[in-house]
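The next part holds the structures, each set out as structure tokens.
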Structure I
Amino acid sequence: MSMLAVPMISILALTLSLLCISAIFVISARHKVKLSVLESQSQVNEQLLFDLQSTNDKLGAEIKLLLTKHEQVALENIQVSKQLEHRIKTLQKQMQDQHTTITQMQSGQSEDKFYARAIKLAKKGADLDEIVTECELPRAEVEMLLSVYRSSE
């Protein structure tokens, strides 16, 4: 080899080394930029994750509060339902009692009509058999009615 070849190889090697180093710096700079972008995205994602966790905690607390309120309302509804059932039963009993009273009063009025008719017939001078037949009252009651009516005249 000639003397000139060794420095040429050295220059060539040095140039190649400089090119490689330059390429490494360029690649390194690109990776630094990408790394910077990834780090900022990571920070944004961490902030989003923190915000989501905070929101999740708040929603969890609100859900617990709503469940508690729901349970209270459900208990109140059960109590109101029981009270209403009791009132309904009481009102049904009162209605039944009133119906019984009305029925008794109506049957009493029909008997009173028979007695009123019997007194009218007695005032007109009807005899015992006629009053018994007309008013459908027992013979003993008509006899007692006539004796009371005649004794008061």
Structure II
Amino acid sequence: MSALNSLKLVSIKKPTHMPVIVVRRNKLSSKLWEQIQLAKSQIEGKPFVVLKHKTYKDAETGLKKQVEMPKRIKPWWFVSENGKVCVSVKYGSWTIELAKGKPSIEVANGDELIKALETVKQAVEAGELDGQIETASASLRSGFKH
């Protein structure tokens, strides 16, 4: 028991549920990671593929099978009229307003695009966009109600 006496023992258990906002932050953070990797791969001229599992029913045997398929990732950036690259942050199909009336970030090139996406990812993980995530999530949920 002398080995355990050197440790600080506490009576705290691991929480069984993560708060909803943390789940939403993690979701957006993983999507931002995909966008960063997609931008890096386009700059390097290499393909970026994320695999997803799709379940289907085999017509001959009637059994369910899982196959890995490439996930389609649409870039969140576009080229504006003035030739600058603009990126909008998406939560589902909704564009998040980063500031009042300003949903896009303007950058000059691909390297700045990656830096901007990484900065937004840090802001999401720090909880700076929780209000916007909550608004987008509520808007998405309202679309599913009858």
Structure III
Amino acid sequence: MILSDKINQHLKDAMKSRDKVRLQTVRSIRALIIEFEKSGSGKEMNGEEEIKLLSTAAKKRKESIEQFTNAGREDLAVKEEEELKIIMSYLPEQLTEKEIEIIVIEAAKNIGATLKEDFPKLMGEMMKQLKGKAEGKVVRAIVEKVLSEN
């Protein structure tokens, strides 16, 4: 089932159950999908575009959580965390740091990345492989760690 069909079904379900947070979150995802479709870019909504769209929404929620927490607005941070959980349910399961490290080490061996100067090459490869499965900040830290150990 494609994302827009899932979202439309979950929107109906949220309306029926009167779950305000889920309804608001699903509506915001639906708005992003509609915005993408009407952007005129000529791109078709595919799995990669869906992951990109959802990852961006999740990243915004994480940034908001951090800002609200720093400002002492725990009530708003909690709401953003609930929305983040809902968005994350549409994304592929996130890898653990240990799983990411294993993948990075294997890729470094395959492409011969051993020095810090190889960072761009290895990081580019990792972001292709781990797109939607891991947060960029985490991948970056692990890539830097692996290259500094050599």
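Read-outs: derived from the displayed coordinates by stated rules, not from any lab. Fair warning: this is a prediction, and the values are worked out from it, not measured in the lab. Cβ atoms are built from the backbone, for glycine too; each structure is taken alone.
Assign the value -34500, calculated as helix-only ellipticity at 222 nm (-39500 (n - 2.57) for each DSSP H run of 4 or more, over all residues; to 500), to the correct structure from I, II, III. Working shown, then result.
On the way: I: -34500; II: -13000; III: -25000.
Checking each candidate, the match is I.
Output the label of whichever structure in I, II, III has the greatest value of FRET efficiency 1/(1 + (r/R0)^6) of positions 38 and 94 (r between Cβ atoms, R0 = 35 Å, to 0.05). Provide the component values of the computation, followed by the final result.
Numbers: I: 0.00; II: 0.95; III: 0.70.
Once FRET efficiency 1/(1 + (r/R0)^6) of positions 38 and 94 (r between Cβ atoms, R0 = 35 Å, to 0.05) is tallied for I, II, III, the winner is II.
State the single structure among I, II, III that was used to calculate relative contact order in percent (Cα under 8 Å, 6 or more apart), giving 19.
Going through each structure in turn, the value belongs to III.
For the read-out semi-axes √(5λ) of the Cα gyration tensor in Å, a value of 127, 13, 8 was computed from one structure; give its label from I, II, III.
I
Name the one structure among I, II, III that mean count of other Cβ atoms within 10 Å over residues 6-13 of 10.5 was derived from. Working shown, then result.
Working: I: 10.5; II: 5.5; III: 15.2.
Label of the source structure: I.
Work out volume of the Cα convex hull per residue in Å³, for residues 22-77 alone for each of structures I, II, III, then name the structure with the largest result.
The structure with the largest value is II.
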